[in-house]
1. Here relative contact order in percent (Cα under 8 Å, 6 or more apart) has been calculated and equals 15, so which of 1, 2 was it run on?
2. For helix-only ellipticity at 222 nm (-39500 (n - 2.57) for each DSSP H run of 4 or more, over all residues; to 500), the calculated result is -15000, so let me know which of 1, 2 that is.
3. Check the numbers for FRET efficiency 1/(1 + (r/R0)^6) of positions 52 and 148 (r between Cβ atoms, R0 = 30 Å, to 0.05) across 1, 2 and tell me which is largest.
4. Identify which of structures 1, 2 gives the largest calculated value of FRET efficiency 1/(1 + (r/R0)^6) of positions 44 and 204 (r between Cβ atoms, R0 = 35 Å, to 0.05).
5. Of the structures 1, 2, report the one carrying the highest value of volume of the Cα convex hull per residue in Å³.
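Any read-out appearing in this document is the output of simple, stated calculations on the displayed coordinates, not a laboratory observation. Computed from a predicted model, the values in this text were never measured in an experiment. Cβ atoms are built from the backbone, for glycine too; each structure is taken alone.
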Structure 1
Amino acid sequence: MPETTAGLVTVEIHDRIGLLTLDQPTQRNPLSSMMMTEVTAGLHELADSPEVGAIVIRANGPAFSAGHDLKEMIDRSLDDERTIFRICTEMMETIQQVPQPVIAAVQGAAVAAGCQLVASCDLAVASRDAVFGTPGVKIGLFCSTPMVAVSRAIGRKRALQMLLTGAVIDAATAADWGLVNEVVAPDALEETVRGLAEQVAAASPLTLKVGKQAFYRQIDLPQAEAYAEMREIMAANAVTCDAQEGMRAFLDKRPPVWHGQ
């Protein structure tokens with residue numbers, strides 16, 4: 001698939017990996033309404049492609065994202081502000097709704113809604129130079145929507161420390177707290193993310209879809225409800241062609257051949 005450019009975001013497919021790139025580097029990739037709309041559209045475009053087994057969200061320039069574009073939030077009506085955060089919420093929820101795993105590749109600053117974007121992804125790899133924060137409290141705009149994703153990723157006390165102080169944390173702390181999976185040297189970020197995406201994309205696309213949807217379905221349920229739902233989902237998964245093929249291939253000591261059904 002040739003590269004397509006839609007203004008602020010580029011969308012590409014390389015070897016079963018969908019690449020969605022924030023491309024407003026001189027402004028530190030602010031999540032304006034237009035950029036967020038393009039990200040959501042790009043996610044749907046990649047999700048609908050049978051060629052794509054994993055999606056990477058990355059950014060051009062020295063920063064991943066500085067968060068919302070504050071210039072579009074000055075002197076606006078309440079309905080205008082509601083629209084901005086509706087668009088933001090739609091983008092974040094789309095990340096977890098698409099069937100393919102979504103991986104964030106983070107360099108430089110990922111703050112406010114940029115930090116929320118990282119926390120919303122299924123997996124995240126950070127460069128050693130990455131920093132993360134929810135600094136809205138410092139400008140009188142508490143990071144309430146970033147709080148949703150960040151608190152679910154790192155827990156209450158750590159999230160409140162970030163939210164109430166507005167202080168940034170470094171990449172090593174982000175990994176220790178569970179905001180990112182791995183920290184690598186800046187020149188190893190692209191290769192590491194590609195390797196992780198290739199590893200994920202090697203699995204059955206049907207199984208990835210079932211598993212990702214099941215994870216987000218069960219994570220906030222009481223344990224008894226989670227088991228009740230997941231045992232039914234796993235039983236239904238077990239009778240699919242791909243699960244039967246995978247189990248047979250394991251017993252036969254051969255690579256599986258996925259059919260996506």
Structure 2
Amino acid sequence: MSRVTARRPTLRVTATGQITRPDTLAVEEPLEIRLGGASLTVTMRTPGSDIDLVHGFLLSENIIATAEDIVSARYCSGTDENGQNTYNVLDVQLRAPTTIQPRAFLTTSACGLCGKTALDDVRARTRYPIPADGLTVGAGTLAAMPGTLRARQAVFDATGGLHAAGLFDAGGALLAIREDIGRHNAVDKVLGWALRENRIPAHDLILIVSGRASFELVQKAVQAGIPMLGAVSAPSSLAVDLAAESGLTLAGFLRGETMNIYTGAHRLTGIQH
């Protein structure tokens with residue numbers, strides 16, 4: 001059985017009757033990230049692309065800037081009740097020491113603080129400021145990206161329970177897609193791919209997500225230098241504020257030929273500004 005999906009019994013109730021049958025579900029398991037043997041954090045994720053996830057997470061938390069900042073990333077020993085390796089602990093060796101403390105991350109430290117504090121924190125930490133010009137994308141090309149992403153969501157087709165994130169070029173080509181039970185993990189996985197492919201800062205890429213655009217997802221895009229983020233659903237107010245503050249183009253409700261452009265409309269061609 002794949003570690004990405006699992007089968008569980010379920011009682012299916014319909015207007016014409018009911019039946020007991022197995023259902024395919026997305027797997028959710030903890031991944032403990034360690035730095036030099038010391039526990040850093042635990043995230044609940046769908047197994048798969050864990051190395052990309054760790055690279056993307058450390059990039060978005062400003063702990064690393066390039067793939068070369070990581071000497072190694074290895075699974076630690078850990079077994080389940082059957083004696084099998086769980087592959088749920090990854091130990092990362094950094095090239096240089098860090099003073100980061102466990103769970104001392106922007107997405108948790110900003111909780112309970114005002115929006116301006118959170119925005120100032122991201123601006124101070126960003127290694128790759130987004131250039132004001134450079135990337136331009138046709139509005140029709142951007143509108144087609146969610147459909148391209150959806151067509152490649154194989155695990156979602158089987159379970160209906162995963163988020164997806166994809167990186168596109170300005171011509172609409174999908175370069176990388178990752179799925180995960182957590183939208184933030186899906187984004188970290190594609191950012192990790194970009195980092196390992198030497199595509200960071202990603203000033204020429206567009207990030208598309210299958211759900212809403214939260215502050216956290218905008219923050220991750222900004223940390224990677226991505227100039228455009230598109231979401232199938234709505235952004236939050238603080239996400240829009242951060243996008244405006246950082247010079248990121250933020251589009252929401254990307255559905256068919258319609259979209260809402262909240263910030264950075266100058267990067268889109270084929271629309272009236």
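1. Values: 1: 15; 2: 19.
Traced to structure 1.
2. Answer by label: 1.
3. The maximum falls on structure 2.
4. Of structures 1, 2, the maximum of FRET efficiency 1/(1 + (r/R0)^6) of positions 44 and 204 (r between Cβ atoms, R0 = 35 Å, to 0.05) occurs in 1.
5. On the way: 1: 143; 2: 152.
Between 1, 2, the highest calculated value is found for 2.
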